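**Student:** Below, each structure is written out as structure tokens.
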Structure I
């Protein structure tokens, strides 16, 4: 504006100069020189290339329903109506659409005082209409009652400052090489939005303003907005296509939002822990076996507690060590065994931690234990070690397996102590009763393979929590003695969550295993039992990875409350197929589909029919080789 005014002034002066006789002398020469410089500057500026000139198309042809930009066609649509409820991530399909688009969002804040005045008038009008209907004997109108609820709720939120009001414009410009493709792209965008009850209109006769509003100038020339408060406005945040890929790690599945690969290394996260929740048949064991198999390719060691004999085929295929823990098994684990002392830990701390773990195990074995009996148990455990000349200053690494006390030693000590008679009687069934030999022998198990599976399927239900606790304690000692990249998978973890001492022990491992370069994977189908424990939620929050596969209607509300799921995500979990769900990785999460190759599927499958076919094929191959 300033330049034009100045130019007009100069032109007027020039006209005056032409009408007046030219002044001679020095003043006249200066005026002529000044005018000449201005003319030269104008002429120079006309030949200077500007950024606008460089990026602008050579020509635009503006039609009623599209714009032709060179050889490309564009069209703009804007949102005119939203549903009553908006879910997070509803705009993600548009952001990830597979043809070029430009999206602009214009947010114009409104004064809350003006909005409150209008809401007060609207509330009075609706209440008045309700009273008129009631006095005339008409049936109450659900639309009016809903409007009252919405208005009052919004008024309270605005008055408390928890919500604000905005005028929001959402415009989408899409491009295509021809009219047919342009119409196809428009129909695809409208179908995606209308499936979520979001309705649009084309900017007919205003395509120029629509195009100008969606290029990066920040001008809302179209000016076609809707009134939204903070909550629904926040759902339009466009950058919601979670990208879980990294430069290293293993393939976890396909991102169902945009068909990208979910690829990362769990050991590069805050911690390497993971929880897997799914109903029976949802694919949780299939996923875990696939992850373990792929992790082994990167040199990760794997230890599994298998309560249902689901990992035997995988273990045999990769040449792992399969250990069956049962009453008649030859494999034994002595819970009294102490680990080798890590360099950064003191013998006294290791000794006391082991005693504390033993007391937790004995609580599960003996049932209810009073505080007085707890004191007796601690003294008896210390004396059991003393009988074998083991104390806080001993060199634990040099003690052979047979040099440690057993449950039988503890039984003898308790029987001879004041106040230990009742404890000894309850312990006797694990030393000389029906469960004798289960935990009453020296350890003869070695973990010297990349994959080790502890199978507890053949144990009685009563003994399963005890076995899982003992195996976890044995694994914990191994983790502290030999630090390496390792994944420990506990299937059917809800069994341990039924007992406070067992749950506390597993929570302790989840908190501390990062220090020993280990990731704990807890797998369960009984979400209610797992989360009902006071240690259930802390274990989940101490896991950087959480996988939710298909859920049952009975447990989905617990899952939604724990993971703050939207209604859309709840329905996704209810309707997911086998191997589909939601993967949380730190602050990000995405819908995932687990996919295995044919070779991997043959190794990790738990389908009895597939396993039968595999065994049949093996036998046929062996017979052919013999012939």
Structure II
């Protein structure tokens, strides 16, 4: 069994180094952040000049680390601060060390035909001290004379620190230094800046930096600074990479990653143990046996090393890929033809691929640009190969997966959370989108400006305590068109009918970027959508819209039906099950869809149940897909997708009868 070592697990737990570090001091929970400077662009120029770094190299590295954002002085999952992502292991050591499948009551497998596989919390086992790549704030302090606190919280000082590190790396390689040197000769220093533990990951990071320089970028940062990187064609001198002395990864046949990203095979075990039990996934032959419909985005709620330990435990659960925060490196664990235990809903598991991103849905951290980019490359590669549409009906978060039956709804997970930047992610995916520009087409696509959309969530670190203001993909839904109106109620989460809350984990009154809903009304600067059987209102002023108009297909009850049931899985009817295979009941959730309401349709799907209950496929009907006559419409019913029986609904073009 694979076990991380110092060279392969250098993102690992940091406690040993924290104890040993002479500079280890408690970090403030909410660091004070310096006010934005008048011209951040000039700060890059000044730092590049001071330390002898080509300014486009400095800007390119910074963009791939943070997109030039300050993130309000909070750290990434890798403990990286500021536009240059200077890392401080002392923060990461304080973060939780268990996987997100350890929390709550969700059964990651989500199959009623087997005993629930609710995993018990377990302590992390950290096999190695941190690499120097995770304590660059101290190296930058030594090079610049600046205090670590200033390097973490002052953007201009942070940029100087990043420039000083790049110049130091360049000198260690005996490569030319100077603001006017050829950027192509900086490939080795850029690759080292990634903090990668393999030549493949370092090269993938450096290639992406030079691709960014070649394409150019311009954007307004999260603190209002316009920064521009002019496009400049450069042929990087990749031979400098060899001087870093990093290991080369094996790429075995069958590794399902594009060649342009760093990827390795770290298999999840398929092993029998105990009294007929086995782990930690199921064999299949997808897409030949069953079409893959979804790619599910998770976060790990743990460090990279802990994540690898857990997925290699046969008594734990599994997912197909893990993605590392510091450099975007990917490990594949389960073949896409096989079924991972990750989404908490067996119907979705059987028809999905699961990606775990090193990160935390709250905890005051942010996801790195390097990880967003490799994730998008992987997802686009898989989606194009498997015919999965690049939209929010098929590329979904774990928080969009429905409960299987009424009793499991409350225990479902909510990662990657409201701070995952769905709009940026879909831009990286090069996903197509249709904007009509007019509400008469009947559908609303949630589309807030991530940086300026900052809902007042609570409980990111401590329950009830306001989260630090930061950009979000989520819009908050109210019961009336007023900022003072209560939030809407999710009856499954709050059966007493009370409103949902602003707790960061409470998604029952929330819609997310890219999700599409049927228009239910408009009043002034407010827009209503049909949501969980009710009208839900969100602020959508013309001067700063938080949604766009689009067109598609909606589902509404057939004439004469006052209400119809809503389901969390699309299973076949009882008559479809062969002898010896127990029927999986078609059990409705707590919600109903009433006459006059409309919900956006994401797909029309056959009723299917993949039977897999034994290690060797010896049980009657095992390793087969049971299909019946039932067909379902997948709808965007709330924050989560759900299903309605096609026999219960009409499918109509969204403009027909749409509110004006």
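**Student:** Any idea which of I, II comes out highest on FRET efficiency 1/(1 + (r/R0)^6) of positions 75 and 267 (r between Cβ atoms, R0 = 25 Å, to 0.05)?
**Tutor:** Comparing I, II, the top value of FRET efficiency 1/(1 + (r/R0)^6) of positions 75 and 267 (r between Cβ atoms, R0 = 25 Å, to 0.05) belongs to II.
**Student:** Thinking only about relative contact order in percent (Cα under 8 Å, 6 or more apart), which of I, II has the largest value?
**Tutor:** I
**Student:** Check the numbers for Cα Rg over 2.2 N^0.38 Å, for residues 83-450 alone across I, II and tell me which is largest. Walk me through the numbers before you get to the answer.
**Tutor:** Numbers: I: 1.66; II: 1.04.
Structure I gives the largest value of Cα Rg over 2.2 N^0.38 Å, for residues 83-450 alone among I, II.
**Student:** Then there is this: From which structure (I, II) was helix-only ellipticity at 222 nm (-39500 (n - 2.57) for each DSSP H run of 4 or more, over all residues; to 500) calculated, if the value obtained is -5500?
**Tutor:** This figure was derived from II.
**Student:** Work out which structure the value 71, 32, 28 belongs to, where semi-axes √(5λ) of the Cα gyration tensor in Å was derived from one of I, II.
**Tutor:** Values: I: 71, 32, 28; II: 42, 30, 22.
Going through each structure in turn, the value belongs to I.
**Student:** Determine which structure produced the value 12.8 for mean count of other Cβ atoms within 10 Å over residues 339-346, calculated from the coordinates; the candidates are I, II.
**Tutor:** Values: I: 12.8; II: 28.1.
Only one of I, II returns 12.8 for mean count of other Cβ atoms within 10 Å over residues 339-346, namely I.
**Student:** A further question on this structure: Name the one structure among I, II that distance in nm of label points 7 Å out along Cα→Cβ at positions 171 and 491 of 5.8 was derived from. Don't skip to the end; give the middle numbers.
**Tutor:** Details: I: 5.8; II: 6.9.
Considering all the candidates, the number was obtained from I.
**Student:** Match the computed value 22.4 of mean count of other Cβ atoms within 10 Å over residues 107-114 to one of the structures I, II, and report its label.
**Tutor:** Computing mean count of other Cβ atoms within 10 Å over residues 107-114 on every structure in I, II gives 22.4 only for II.
**Student:** Taking FRET efficiency 1/(1 + (r/R0)^6) of positions 179 and 323 (r between Cβ atoms, R0 = 30 Å, to 0.05) from the coordinates of each of I, II, which one would give 0.30?
**Tutor:** Numbers: I: 0.00; II: 0.30.
So the calculation was done on II.
**Student:** Suppose you compute mean count of other Cβ atoms within 10 Å over residues 155-162 for every structure in I, II: which one lands on 13.0?
**Tutor:** Numbers: I: 13.0; II: 26.5.
This value belongs to structure I.
All of the numbers you see were taken from the coordinates with simple rules; none came from a lab. These numbers come from a predicted model, not from an experiment. Cβ atoms are built from the backbone, for glycine too; each structure is taken alone.
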